[in-house]
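Trainee: Some structures to go through are shown next.
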Structure I
Amino acid sequence: MNQKLLVIGANGLVGKVCTPILKEKYKFDLMTPTSEELDITDKASVETFVANAEVTTILLLAANTDVDGAEKDGGIEARRVNVEGTKNVAEASKKYSKHLIYISTDFVFSGSEDNKGPYSVTSKTENIDSKLIGEYAKSKLMGEIAVKESGCQFMIVRISYPFGNPNSEKDFANKTIKLIKSGYGLFTDQKFSPTYIPDLADAVSKIVQNNLTGVCHVVCSSVTTPHEFGQYLSDKLGLGEVKQSLLKEFMVGRTPKPLFGGLVASKELVDRNWKEAVDNFVSET
């Protein structure tokens, strides 16, 4: 019998890649409501929808991901979606015995001088009142807390700088290509481990099929820098030499972002080098 899965946020950057893989490769029976059909910030609507959803698992992809925009309103909109919306889904998951897969972010870690990555699933996240992380990061961290406190069966999946959707301007690889073509420098001092979106779909399948719970990191199994990532991508596309810049200088007066970041991949779910993922991305564009 096919697994039944409710995907909330199927039309976003990640969802548009994950959904067809889950459906076509893994033969999941999917429910993919639009934001108009299911508004996660409406508690009553969420409870009614989940109560009537004949699924075993909920994949929560929907989120406010405007990192810089979250600073402009003090995080009000980010918290409305990423905290209250997540809480609504988590509580409904508990009430109606659904397995919740919540997509979180590496931004829950500061990546600061005093707390450098790469971070494992047991590493301590930043405090929600810390000045080392921005409003977006705080909202996703509070979302994680809401999931844990709901009492539902859950898997928190942290991802980072997702790419693998060639049709989206928000795709990290596409944004990198745009910067290269525009002549901007890429950071040589920032450490991170990107997520290849098709790998996330594979990981979700394993989580559902094996009823896995807890916290996991779905990222490429090696840490890199935006410049190293961009230069490799540029070489593959024949775009030439990539200029260099420093995140440490760029962040002055701007939204905090992890400088010495990176996540330790949960290799039981994904074990792919970022260069191999870039090769796949280029072959599909």
Structure II
Amino acid sequence: MADFTAFLANVAGSVEGYLDRVVPAADTPPERLHEAVRWSLLGGGKRVRPALVIATAETFGGKGHLAYGAAAALELIHTYSLIHDDLPSMDDDDLRRGRATCHKQFGEATAILAGDVLQTIAFQVLTNDELLPGGDKRLQIISLIAAAAADMVIGQQLDLDAEGAQVTLGQLEQIHRKKTGSIISASVIVGGLIGDATGDEITALTRYAEALGLLFQVTDDLLDITQSTETLGKTAGKDIVFSKATYPSLIGLEGTRQLAGELAATADSALSAIERDTSLLSGMVDRVSNRVS
């Protein structure tokens, strides 16, 4: 775990530097917009999705240095989604990554535009980055990320529709496979494509990523109930306030903890089918699981 923690710290620092270079400087007109972009993008964060891209690329051929463009693009998309998710018309949150959300700091209109810009820059990076594979593989990567971003938006709508409604466990899983899991899955598969993963290995990676994406949301639901606002860096207890459909509300705390264990086991089982050193990927399973241990 110590080695994996060091890996995460190294990725976070490298990705931060890359992101700093690809977004406009704060004094670029219109200054308010670009200040908002940088406030949200460079204001901390665990950089889980970039870490997954790079970890997977390194697992399948040691090509992590080729993955920074795709890793940054996925972080740009993730940050845009957080800005929009925090808006008053969505989850109406005042705190993100331990400080004021974008709309609280810069106003709702500027926050919407900051999210729009971040998504656009993501695809600029994907088309322009010199280290990403070219040709059909680059098109495959761009298509995969675009589809995941669209699924994420669908998941957000399904989540809004489910507020205050009775949903089944299957419906809740569908929400989170799209809203949270789609970008996490894309991060893993893109890393495999940048490396030299075979078709069978991509199949195993897909199973791993789907379990990990759902595990991430299940643990997030637990943290919303069991942790403080100071610990989370965002407002705790919002799921209850907004009558969100969550795993604890459907199957209770113990049932949710049991589900988290099952998902972690599924992810690890998928990795066992891959005859490579998958320690970085299993390290991510442990990291996500240990958020609630």
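No value in this document is a laboratory result; all are computed from the given coordinates. Given the structure is predicted, the values throughout are model-derived calculations rather than measurements. Cβ atoms are built from the backbone, for glycine too; each structure is taken alone.
Trainee: Comparing I, II, where is mean count of other Cβ atoms within 10 Å over residues 4-11 highest? Display every interim value, and only then the final one.
Mentor: On the way: I: 21.9; II: 15.9.
Once mean count of other Cβ atoms within 10 Å over residues 4-11 is worked out for each structure, I has the highest.
Trainee: Right, another one. Of structures I, II, which gives -10000 when helix-only ellipticity at 222 nm (-39500 (n - 2.57) for each DSSP H run of 4 or more, over all residues; to 500) is computed from the coordinates? Working shown, then result.
Mentor: Details: I: -10000; II: -24000.
Comparing all candidates, it corresponds to I.
Trainee: On distance in nm of label points 7 Å out along Cα→Cβ at positions 36 and 260, which of the structures labelled I, II is highest? Spell out each step's value before the answer.
Mentor: Working: I: 5.0; II: 3.5.
Structure I gives the largest value of distance in nm of label points 7 Å out along Cα→Cβ at positions 36 and 260 among I, II.
Trainee: Something else about it: Kindly point out which one of I, II the value 3.1 was derived from, the read-out being distance in nm of label points 7 Å out along Cα→Cβ at positions 44 and 156. Walk me through the numbers on the way to the answer.
Mentor: Values: I: 3.1; II: 2.2.
Source structure: I.
Trainee: Just checking, which of I, II has the largest value of distance in nm of label points 7 Å out along Cα→Cβ at positions 60 and 212?
Mentor: Working: I: 1.9; II: 1.2.
Of structures I, II, the maximum of distance in nm of label points 7 Å out along Cα→Cβ at positions 60 and 212 occurs in I.
Trainee: Kindly point out which one of I, II the value 1.09 was derived from, the read-out being Rg/Rh (Cα atoms, Kirkwood Rh), for residues 164-243 alone. All intermediate terms of the calculation are to be shown ahead of the outcome.
Mentor: Details: I: 1.07; II: 1.09.
Corresponding structure: II.
Trainee: Given that distance in nm of label points 7 Å out along Cα→Cβ at positions 28 and 172, derived from a single structure, equals 4.3, which label among I, II identifies that structure?
Mentor: Numbers: I: 2.1; II: 4.3.
Derived from II, not from the others.
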